[in-house]
1. If mean count of other Cβ atoms within 10 Å over residues 13-20 comes out at 11.8 when worked out from the coordinates, which of 1, 2 was used?
2. When helix-only ellipticity at 222 nm (-39500 (n - 2.57) for each DSSP H run of 4 or more, over all residues; to 500) is calculated, the result is -7500; to which of the structures 1, 2 does this value belong?
3. Here FRET efficiency 1/(1 + (r/R0)^6) of positions 45 and 181 (r between Cβ atoms, R0 = 30 Å, to 0.05) was calculated and came to 0.45; which of the structures 1, 2 was it taken from?
4. Given that mean count of other Cβ atoms within 10 Å over residues 77-84, derived from a single structure, equals 17.1, which label among 1, 2 identifies that structure?
5. Thinking only about mean count of other Cβ atoms within 10 Å over residues 149-156, which of 1, 2 has the largest value?
6. Please state which of the structures 1, 2 yields 21 when relative contact order in percent (Cα under 8 Å, 6 or more apart) is computed from it.
Structure 1
Amino acid sequence: MPLPLSASTKLLFIGDSITDCGWRTDAEKIGQGYVRIVRDYLAVKDAAAAPVVINRGISGNKMPDLEKRWQRDVLDLTPDIVSIYIGINDVWHGLLPGRDGCDIDSFMTGYRNILRRTRAALPGVTLILNEPSALWLSDPPDANDRLGPYVEVVHTLAKEFHAAAAVPLHGAFEDARRARPDIAWTTDGVHPTSTGHMLIAQTWLRANGLT
């Protein structure tokens, strides 16, 4: 079933830098990444039903950061649809000197907490959970494999909270790299190029029945 959209629908995207993409300095407050692509596609596809799109990504965020700002940046805005894209930094920052990650148990507990809060405050909200996409690092070489448990959390909680979709971004990036390793899907093994953002947008739209 495609997402039910109308001109009054508030569609909120929240996450880290991949969602952020400079929205706070953007005149339209949308940013230059996949959120803009989704917004523009929906506007062109059916202008009369194009939703109000809100970006609340913040660069560097991990699950504990989302928990701290969930009331202000999600619940207070009373969205109809919430799309959550988190998990990359929870793993990546744990691999960087002087940075802290978020272990899998804390990640799952925090994720479940924000979903419970959302269901309690906004009973009719539609939830969309996104797999963390890619950690293609040379050091450590198993960084991408370490995302696996975080991807599984997305699917477990999507079922538990009856999410509209668990968007398969990790699989999409892996498939894309296998098919065309010569195409730059990320700038640094983490942050998407413009092509990578298009891949996120297409995968998101397809998972929600909007293509």
Structure 2
Amino acid sequence: MTIQSWFPTFIYCGRLQRGSPSKFNAELLKEICQVRDYDIAGQRWSKKNYPGGYTSYGSLDKLHKMSSTFADLERKISQRVGAFARKLDWDLRDRKLVMTDCWANMMPRQVSHGLHLHPLSTVSGTYYVRTPKGCPGLKFEDPRLSKFMAAPPRRPDPTRENLSHITYPAQAGSVILFESWLRHEVPANPTQAERVSISFNYNWF
């Protein structure tokens, strides 16, 4: 009997640049802290929608347009997004993928980010700025789960292809890319230190 696997879901994960990311991440962290302290509207939005943490998603979501540091981040990420698009066999002749949104996330102890996707975007992702030991990774959900009608439960040790969820560890200096329709979440941070990341969306024009 021949069994083949079809319709894979692609996720890219890798280092954003060669060498140590420490200097670059230190500059990003400095600017994120400055943004948080200045962003009163974002603090209010976070209090209601991101309890215990801070995100500029609801207030300053174009950070790549605000400073040369974030513009440099955009340039580096765009190279990876281009490679990701080629892997997906997307036909982008006379078109290009453009970063449309870029925002910062600061997750202190016990802060989480529930299951969600990024509507009206094409590629989404996260770059990790500070990842204390033991902080949560990015958890992805099998997009077919809602279609599993009358399916028996899986064994406790399924093969890689049959996992219902997969978690990518959060590692400072790494970037994760995925198609924006793929649902994902970040479990509660059990550590005493803040987990800091930058999330973004790309669309094609």
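1. The structure behind it is 2.
2. Answer for the origin of the read-out: 2.
3. Traced to structure 1.
4. Label of the source structure: 2.
5. By mean count of other Cβ atoms within 10 Å over residues 149-156, the leading structure of 1, 2 is 1.
6. 1
None of the figures in this text is laboratory data; all of them are computed from the coordinates on show. Just so we're clear, the structure is a prediction, and the values are computed from it rather than from any experiment. Cβ atoms are built from the backbone, for glycine too; each structure is taken alone.
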